[in-house]
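Scrolling down, you'll hit the structures one after another.
Every read-out reported here was derived from the displayed coordinates using simple, explicitly stated rules and does not represent laboratory data. All values derive from a computational prediction rather than experimental measurement. Cβ atoms are built from the backbone, for glycine too; each structure is taken alone.
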Structure P
Amino acid sequence: MKTVRVAVLFGFGINCDHETAAVFRLVGAEADRLHVNRLIESPDLLSSYDILAIPGGFSFGDHLGSGRLLGNRLRFALRDPLRDFVANGGPVIGICNGFQVLVKTGLLPGPPAGGDTTPDFEQRASLAMNESGRYEDRWVTLEFDPESACVWTQGLTRIDCPVRHGEGRFVVEDESVLDEMDAAHQLVVRYVDPATPKGEGRTDERLPYPTSPNGSARNIAGVCDATGLVFGLMPHPEAIYAKWLHPDHTRYTAPEAEASVPVDERSLGEWEGEGLQMFRNAVEHVRNRSS
């Protein structure tokens with residue numbers, strides 16, 4: 001079986017690197033915490049990895065806007081390695097601040113579907129301050145587009161996980177960008193009302209606060225590029241790798257995990273949380289591609 005290597009960036013205020021590396025290890029990958037400076041000094045290092053993860057945190061203290069400085073650093077110092085990594089089929093995930101970084105680099109949402117999807121590092125969206133005007137730390141319910149090509153979300157329908165951000169409102173300059181992304185199934189993850197039937201919660205109609213914690217356009221919680229390889233989301237799926245992390249676990253009202261593998265083959269068995277499948281999907285995608 002192929003050893004899948006994951007580069008998990010850390011440094012300069014990134015603070016979820018240990019958790020992100022841990023969930024990849026739980027699903028059978030070899031995860032290295034890689035300092036941003038080391039990667040910039042040795043850009044060829046990226047080609048020795050199969051997956052790139054940019055975790056959450058407060059990179060560079062969110063000065064000049066969340067993800068802006070780290071996004072610029074990656075865009076200008078690692079432009080060619082990042083472009084080649086994605087062009088060669090490498091999955092990339094950005095979680096919370098990592099999502100902000102991917103948007104600021106232009107890797108998300110990336111060039112429109114139907115043409116050349118090679119990363120061009122043009123910024124087409126942003127993540128603005130929450131409409132509440134404050135930092136939001138709460139649990140939310142998410143649903144996934146079943147028709148999306150996103151390699152990270154295959155087989156997932158609905159999960160609960162936490163958000164922890166002050167700038168998570170997905171915005172675009174022109175509404176037509178969202179129409180194009182929707183048609184290409186790039187609006188992968190949306191906040192939904194947990195009272196709706198599973199699989200029927202996604203809607204373009206803006207949901208009230210706090211169901212949508214930030215007022216994001218079309219209740220967007222995460223998007224992918226046209227290839228389905230690059231994926232970013234504001235909520236933290238690594239924070240629900242085990243069922244007992246859900247706040248309703250001890251009340252016996254937490255949702256069941258939706259892993260696509262039999263219980264006896266799961267890394268944590270009956271303890272597996274809903275978020276772990278996302279990371280397993282990427283690891284299995286790499287293995288299947290190399291087989």
Structure Q
Amino acid sequence: MIFARAAIYFEEVAKRGALRRAADSLRIAPSAVDRQILQLEEEFGTRLFERTATGMRLTAAGELLLDGVRRWRRDMQRITAEIDNLVGLRRGEVMLGLIEGASEFVASGIRTFREAYPGIHFNVTVDGAQGVVEHVLKGNFELGITVNPPDNAAVRIERTVIYDLGAVVPPDHPLAGKGQISLLDCVGESLIVPAENLSLRWILEKAWNRRMGTSLRGVAEVNSTRMMKALTLSGVGIGWLSAFDALNEIADGSLVFLPLIEERLELSTLSVITAAGRFISAPASLFVQHLSHQMEDQNRPTI
């Protein structure tokens with residue numbers, strides 16, 4: 001601490017070129033600054049400044065010490081940042097934005113992550129796919145979980161998993177035992193279709209038009225994956241989701257997921273994104289790794 005204070009005073013005098021100007025900048029008495037400089041000179045056994053009528057000029061020894069002090073400052077800043085990162089593993093915050101369809105997947109990830117890091121606080125916002133991207137780029141979210149992120153150099157894709165579009169039905173539904181489903185299997189069935197704000201709608205719409213030559217229509221159109229599952233569980237009709245949208249229901253057996261098998265069906269991805277070139281906190285970085293492992297555990301091809 002004593003050297004740190006002397007080093008700060010020394011660097012300020014070198015920067016200002018005079019004791020009084022350095023003291024004014026440091027808001028202390030000039031005598032206190034002079035005392036620290038004299039102690040340093042005594043410690044090193046040589047003059048660090050030439051005292052002139054116009055101020056203080058570094059000697060060759062002073063130039064060497066100034067270079068060392070500045071390197072010491074940089075090292076201390078780096079070490080402080082690393083210590084802050086270590087502290088962040090015990091306490092800290094992750095600012096996270098996600099689409100509604102990723103809610104169960106992310107909730108599961110947060111639960112298991114906090115088993116290892118219980119002091120981490122999560123600030124979670126649910127938004128549309130484009131909204132998640134925009135907030136990440138603005139710095140409102142450190143991390144975003146969204147579908148089919150744009151090909152944009154400002155968006156860094158940390159991890160992507162390809163997911164299947166499919167139908168969800170109760171286990172007693174006549175189609176539940178098929179294992180997979182085609183659109184032809186759905187002719188005459190009551191369909192609950194995603195609203196136009198959901199990315200799955202456009203994939204399903206294109207496939208339906210190509211196969212049936214007609215527009216997609218259902219008994220209900222919903223803009224919420226939660227409502228889609230509720231209607232399906234109530235027996236209103238066949239719901240259309242990704243497996244990620246119904247992890248809990250698939251796991252507990254209340255819904256059966258049937259992958260849609262159609263030619264030229266567009267692939268969709270669920271991605272963890274950050275803003276390119278922007279530093280993210282240690283807790284956020286660890287959570288990215290955690291979600292990456294969780295994606296791999298879903299037994300789907302990852303990119």
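Structure summary
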quantity	calculated
Among P, Q, structure where helix-only ellipticity at 222 nm (-39500 (n - 2.57) for each DSSP H run of 4 or more, over all residues; to 500) as derived comes to -7000	P
Of the structures P, Q, the one that 176 was derived from, the read-out being volume of the Cα convex hull per residue in Å³	Q
Which of P, Q leads on FRET efficiency 1/(1 + (r/R0)^6) of positions 141 and 165 (r between Cβ atoms, R0 = 30 Å, to 0.05), largest value	P
Which entry (P, Q) yields the derived value 21.1 for mean count of other Cβ atoms within 10 Å over residues 93-100	Q
